[in-house]
Every structure is written in C-alpha cells, then in structure tokens.
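Just below sit the structures, each encoded as structure tokens.
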Structure 1
Amino acid sequence: MNKNNSSALNILLITKNFTMGGAEVHVCDLANELTNRGHNVHLVAKQGMQRQSLSKKVNFHPLLISDLLFLPNLVRLYNLVRRENIHLIHGHQRLGISLAVCLSKLANLPNVATVHGQLKYDIRSPLIRNHVDKLICVRKVTFEEAKKNHRLSSITSLILNGVIVHPLSYKKHPHTLMYGSRLDKRHFSVIAMVIKDVMPELLKTYPEAKFVIYGQGTHAEELSSLIKSQSATRHAIDYRGYTNKLGAHYQEASIALACGRCAMDALCNGTNVLPVNVRALGEIVTESSLSNFMSNNFVPINFQAPSPEMLLKLIRDYFDNYHMYDRQLINLKKNAMNHISLDSAVDKVEKLYWEVATRS
C-alpha cells in the first residue's frame, strides 16, 4: 500500500498506557505514520508522556483502562466506534487486545491484535484467542509459538516494530554508556547494578567513562538518590529524565545497554548495542548475530541473568576493542534499517489492515 493511495480507513488504536514503554512508543509512531498516509486515526489510551510526540492530526481520546473498568469502557468505546464510523479496531497488549476484540464483535467490525510481550499473557483468554481476526507478533519466538496453535496459525504475521532514523545531530563520545527506559523496578535494578558495581571498576581503567540515563517512572526519585550517594563516581553518572527523541540522543553514546525498542533505536541511529534486561545479558550485537537478535525484538533469549562481573567484562571488552566495533557499525546500521525502519513496518501493517477490512 503506498502513501498516496486515495482510499482511507477510520482506524481505532487501543493501548492501556502511553508513557515510555516500547509498545507505547510503537503505537504513537504507528498512529502518526498512518495519519501521514491519509488515514483517519483515533487513539485511546491513558494520558502519558507520548502525547508530546503524537501528531495533532491523530484524534486522541484519553481513557483510564483497567480490568475493573472493562465493561464501562466497552460501552464508551462502542459509542465512539459508532460516532466516528470506525472501519477496524487494533488492540495492543493484553487489555488493549481484549477491549478491541470484544468491541469488534459488538460492533460487527474486524479487529487486529499486536502481542508485544508473551502470547500466554497478552491473549491468554480462550475467548479472545477464538475471536482475533488478525494477530501480529513482534518477536520470532512469539510468532513461532502462535503458529503452533491451530486457531492462530493461519491468522498470525511476524512484523518487527519499526523505528525512526534521526538526522545526525550529536557527536559520539567513545566511552559513554547509555540506558533509556521506563524507570520501573526491573529497569532500575539493572541501572543500579551498573551504577554501584560496574562504574567504580570501569572508571579505574577508563577515567573518562560516562553513564547517561534517560527515563521517567516510579523509581525516578530512587535513582536520583542513588546517584547522589555515590560520592566517588557520581561525576560520571548523568541522569537526564524523559526525552521524546531517545533515538537521536543515542548518537552521543558509544554503546547502548538496551533491549527491545531501545536497542532498535540505538542501532538505527548508529550506536552499538549490548542487549540486557533484568532476566538476561546478551552479547554485543555483531553482523553475525544481528538477525537472531532482531527477530526476537533484541530481547536476549537463552542467556543468563546479568551479573556485575559479566557486565563489566563485556563493557571492558567493548572499550578495549572500540575501533573494531565502530567499524562494523556502517553495515550494522544499514542492515538494521532495511528490516526495522518505521516505513517498512507500517507498509506491512497497512497491507494487513486492507486485507481484514475488505474481507469483512
């Protein structure tokens, strides 16, 4: 489907939150790009920081979404669907998917569901599984699991999330680490490990090293307090709060400690990536490992949980061999952009929309 097609759809996107999570950033980018292509997009979510990045052409409907409010929200959304002559409904994550599927059946409209996490969590209800019209998985492991399900096999597509590539805006600093995320308990535990256990040792060898952190969330104050408590190393830790242009800021860093959406942002904006989350620590992404990491949304699969010793070892190895890793970036960035650019991802989603809309 090309951008100049005169046909337009009235699309309703539903997601629970609209803050810094990878799914929320994806929904924001998807809404903006669909609007750029001439579609009439309505987005339902809780108020959040992504509003700063949302195009004014997108019709935003703030709504507190929870299990307790499911039925009242269903009524509100049914009225919205009728009032705005919606053609299809696209739900993201568990509650967004459940609302989208139930609403689509009430209104006799097609639905699309995107699983950003685990299949068994996002569409765990047999009722929802039996009434999804089209399913999108953003990770290969989830896609393969869905293909084993008789009901889901024929309706499931693997569409990797797409990211925006920013113009070169910042000078890269060779010994700068960067972490950008929602500051919840899980992300904070990894950041705290780097601050308390990795940076003091890293600074002994690389006294110019910096750790830059972007994010906002429930543990923001705890992070600020932790940084202040590090009298010997706090000069090397720079917490900058929230940004709606994280991809551009990754250009400053030598290496991003990231997985999921943040890893994609970093690679497509010319920064090497060490995939890490609270459950697993991967290896620095190289040309030979790119395809595997990319197919699983840059979430390290089948790796051990991070430890200070392994984090320090991998970061030291990267700094020791900085020029070697830096040389691979040209091909890494090019290959990543070929598969996970926003334009390519929305092409696939838009094609799927037309398939389900014209079939109904």
Structure 2
Amino acid sequence: MIKIFTVIGARPQIIKAAALSRIIKEKYQGRMQEIIVHTGQHYDKNMSDIFFEQMGIPQPNYNLNVGSMSHGQQTARMIEGIEALLLKEKPDFVVIYGDTNSTLAAAIAASKLHFKIAHIEAGLRSFNKSMPEEINRILSDHISTLLFSPTKTGYENLLAEGFNPNCTPPFTADNPKIYHCGDVMYDNMLHYTAVAEKNSTVLADNNLESGRFILATIHRDNNTDNPDRLNSIFKAILQSATKSGLKMVLPLHPRTVKLLPQNLTSELLIAINENQRIKIIPPASFFDMIVLEKHCRLILTDSGGVQKEAWFNKKPCIILRPETEWKEIVEQGAGIITDADFLRIIDAFDHLITKNDIEYPPIFGDGSAASFICREIFASA
C-alpha cells in the first residue's frame, strides 16, 4: 500500500482535496492510504467542520493549529510541524494544492527531506510577484516531482519555464513530469451540484429569485485594506444594484465586514446599509456557494476560485483584480478584468449584464481530473 500525505490549510484546499479523497475511497481501498494534515492557516472550527461533514471528507489526522501571523512566522511554524510529521509518517508522496503558505511550507519541508511532491494546480501564473501566492506557486512548482496543471495555459507556462514535456520515469524533482489534466474543482462541481440544490436553503433564506440577483465576493487584502480601492468597488456595487434593479448579494468574511466602517466613507457606508437591494450575508458554505453561483445573473469577484466557478456555471464574471491566472476566461469574453476601477467596473457590468451569447468550451477538463491524478501518483510512487 502506498501512503500519500495531503496538506491543506485554507477553505479552497479543503474543497480541492475532497475530489482526491473521494477517488481514493472509491477506487483505491487497500492500495492507497491518505494522511491529511490541516496546518490551521485559516482554521475556523465551525466553517471547517461543516466542510468536512457536508463533503464527506475524512477528518484531518493532524492539525498544526498555526493560525494567523506574519508570512515568515506562519510559514516557518508550518515547516517545523510538517517536517516532524513527515519523519513520523514517511509517505510515498506529499500532495499539495494551489498557492497558500501551507502549500509552500509543505513543499519546502518535503523537498529538504527528499520526499516526492505532487502539486495540484501547477503552472498557474499571474506574472505579478507582489502577490505572495505567485511566489508560493512558482517555488512549489520548481521542487515538485509531478505537476498537474488544470489548463492548457498553465501547462504552457511550465514549458516556458524550462520543464521537459518528454521526460521518462523515474520522475524526481530533477526530472519532473508535467501534465495538463483538467481541474479537480470542476470534478467537485459536477459531483456536488445536485446535492447542493437538494440541501441548500440559501435562496429561500435570503428571498432570492433565480436569475434576479448579482453575486459579489471580496476578500483580498489589497482590496479590503485599501480605502480607495474598497470605496471604488462598493461605489460601483451601489450604482450597479440601483441601475439594474437587481439584488446584490455579498457573502463577506467577518474581517471584511469589520473593515467596512473603517475604510468606506460614512456617506457610502450609509448608502450601502440603507439600500434594500444590497444584502451582506455571512460567508457561504460550499453548497450554498454552488447554489448562489448557479442561480445568479452575474458575478463580481477578486477570488481566483470563484472566477472558475462562474465559468463552470456559465455565468459572466467581473474580475476585481489587475490580472488573472485564468486568462482563458477573459479571452473567451466570459470575464472582464476591471481591477478596482469604478468606471471599468460599471462598463463591464453594463456589457455583461445583457450579454447572452458567451460560449463556455470545456477548458477545465471533463470532470475526471482527480481520477487521472490518483492514477499517476499511484504509478509513480
């Protein structure tokens, strides 16, 4: 039996890991053992427990309980904790997801101890190294053994950085294998949509009609912590809701909600709070987000994951960042990059709210990415 050591630390990683855990349970019983380590990077007991329960993910074998702190402190403590667990468990592969500090810490700890690393969501690039995520993903890619890119663009990014597409086994950090395999998040969307529709009450709870509301998510520090950017975004949200006559639903983290009185002008804050069409709700569960994304008219977001989920649900998307890792969405006309620019957000909203001829080709695979990844890890262990 081979042993894989899965490291997660943030909510999106829990969701991504669910896809592999499901395949291991269904197809590799008695052949593959999964040890799950939660670093505690963004650990909220209520939110995390609901995710594990709803999605049928095995509870973590270990939780490092690192919590929030500076990037250096957080990463260092994770490396220390992961290193000790690697020496104890001695896995055949360390599986990392995405681009968080947990991803980087696991990659560093594993590479120093010469454990093989499988990086899921490899090859993504914003080409903006002021983003901590960009540093994390580049460094993790270049010390991994198997690199699984969800898109053709990600695969081409790896080729441009010198990865050899024709390498032969045995695969190592010095002879890594790269793949274009599709997206495990799309696997999950296909698997969980029917369950979400059956169990979620988010539409009824918030008096929302299908196709009659806009979904907006804002969480990145450079938006929430910058008064100019936050005012610009919320000014655009206010005008868009008023002009369109549609409700605007914002599932916001408590931290973001606390920053609104600090960073919005008093006039804008009052206008937002008094507008009957703008509804700020607590962070949505994975099932609730699926339902909100499926039934909304349009999405505004600074989240990379929500951009993809907009595509999965065939919904146009306004990207509240200066760049995106998912350039196919923009090239297809399904997404428009506006950054936090008020006029660009309004222009994008006016363009996308009435556009109904966007095509959504299967750029994120066919829903079998997790099966492919498990098969390749098993063969390379």
Structure 3
Amino acid sequence: MGLPWYWTAIIAFAIINFLLISASVLVYAERKVSAAMQNRPGPNRVGPAGFLQPFADVAKLLLKENIVPAMANPFVHSLAPFLMVAIAMTAGALIPFARGVVIADTDMGVLVLLALTSITVYGVTLAGWSSNSKYSLLGGLRASAQMISYELSMGLAVLSVVLMSGTFNLVDIVEGQSGGMAVLGWNFFKNPIGALLFIVTAFAETNRTPFDLPEAEQELVGGYHTEYSGMKFGMFFLAEYVNFFVASFFIVTLFFGGFLVPFEPAMISIFPSLDGSILLGAMQIGTVLLKAGFFAYLFIWVRWTLPRFKYNQLMTLGWKYLLPIALVNVVVIAIIMTVMQYL
C-alpha cells in the first residue's frame, strides 16, 4: 500500500527543492575541483570560501534581459528550456532515497526512466531549431544524433539489470542487491560490463565531457543555446547539472546497492529494533547521497581530465563498440539466467 497523498506531496516538495539546491552546490563543486586540478583558487569572493557564488550567478541571470531573435519562433524558443528542466525534475521522482522514500514507486519505473531519457532529445532539438540560427541548429542536430545513438546502449545496459532482477520496479532492483551484506550483492559485481556501459552512456546522455559535442563552444559558438540569454540560458545549465546528479543516483540505484547501507542485514540481525526505524531511514538517505556524490565527483573529474572526442570518434564508439558489447552482454546474461532456472 502506498503512502498517503500528503506524505507524497511533502516528499515531492523536499526532493524538488533538494535537486534545485544541489545544482548550485554542484556548480560550486565543479569550479572548486577544476581550480584544484589547475592549481588556482577558484571562487573565493562571494560568501565564505566563495560558496555563495552560484547564487550570485542566478541573481545575475534573473536580472539580465531576455532576448528572443526576431526570426525565432517565440513559443518554442521559450518552451525548450522549460521542457529540459521539467524532464530533469520528473526523473528525480523515480529515485528511491530510502525504503519508502520515493515519489513514484511504480512497477514500470525502469520504462519510465528510459522514456524520460528519450524525451530529453526534444528539448535540445527544439532549442536548436526554434532559434533560427545555423549554429544553434547544428548543435541541436549533433545533440539529437548523439543522444539517440547512446540511448540504445543505455537501454540494453538497463535491460541486463532487469533480466537479473526480474522486475522493472527500481525499489525491488535495489532490494535485490541486499545479498553479500549489501556490498557483494551489488549488480556491479554481477554485471560489471553493464555497469560500465551505463556509466559511459550516462556521460553521453547528459552531454558531459568528453561527450559535450552538442555545446562544443570552441566549434559552435555555444551550440544549441547560442541564441539564449537571461534565465532561459540559465535553465539549460540548471537542467544539465540536475541531469548529471540524477544520473549519478540512477547509477547507484541500478548497480551499486542504491539506498542499502553496507552490512545492513547484519546490523538488523544484531539490532532488530533498527528495522523500519527513522535512524535506519536517515542512514539509507545518507548512504545514497554519499554514493551519488562520488559519481557526481567522477563526472566533474572526467570533465577536467579528458579531451573532447571528435564527432566521428563519438559515433564510432557508440555504434561500433558500445552497442555490440551491450548486445552480447544482454544475450550472455539471458543465457545465464535461463540456465540457472534449471539448476
């Protein structure tokens, strides 16, 4: 039986605001990590240690003029950034932060996740087309081709998890990783190829370096958001940072035990009163945040370490390598699961 509607509303309010604040924190973290890697201070003027710099940037964007090109389609030009943010926030509804703490605990969670990933293409493509700019259009076309190419491998990586778990429910997928003291039972150890495929394709789907070809500032003057200004411009970056943080949560959920606290079964057997307690719920939320924080750091680290692919290399990697490997991985797992049923 699901939670009462008012608890669902409270959880939804908390998660949406958490994602909004996390985007600002991730912008600050990205600047500080890149500064440390390049041996420079980074933000250090606005607020303690520069922590309020992202909020100052948001205030600046709110005060900037919203310019719409004369030959652009005004409605679609305004719709695209809102669509990007809405999809990013909606995906957050599927994340199980703890046992019972999830907005949409649906039996089709994996399918909804893949559907939302597919819709993201529309926001980028519409932004490129509606601006009536060759630079924006080229960025939108590159983005749509890239996302569609890597969605196939991502979908197959997720399918491999579904085959092992026997369910499309994300909470059940997490609970299925409770073996081996909630550490050795992770799907990463059972399906390492699927995990690596999902992580790589998550970089491509969120347009993060080395897969940031849709933006490619040095080549496309800014890509699909060239003709955007003010808060519309800021909404694309809000969506990008929310997307890669949400992607980190889904990496953790599908392959790294999700909200399961390491050694949780042993703790519950020693302290039975811990099962279902508020303390355990807080520990689970802290665990999933720490795991997702690690992968968010990985996204930032890779951005400031690896160079951007050339477009032919991007397509070669997606179609010639990742897709065949993902297909073989799904077939092998399907054979293994079928054989195990008869043993």
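None of the figures in this text is laboratory data; all of them are computed from the coordinates on show. Predicted model, so just to flag it, every value in this text is computed and none were measured.
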Cα extents along the principal axes in Å, for residues 26-177 alone computed as 53, 39, 31: which structure among 1, 2, 3? 1
Quick check: -22500 is what I get for helix-only ellipticity at 222 nm (-39500 (n - 2.57) for each DSSP H run of 4 or more, over all residues; to 500), calculated from one of 1, 2, 3. Which structure matches? 3
With mean projected area of the Cα convex hull in nm², for residues 186-241 alone computed for every candidate in 1, 2, 3, 4.7 is reproduced by structure 3
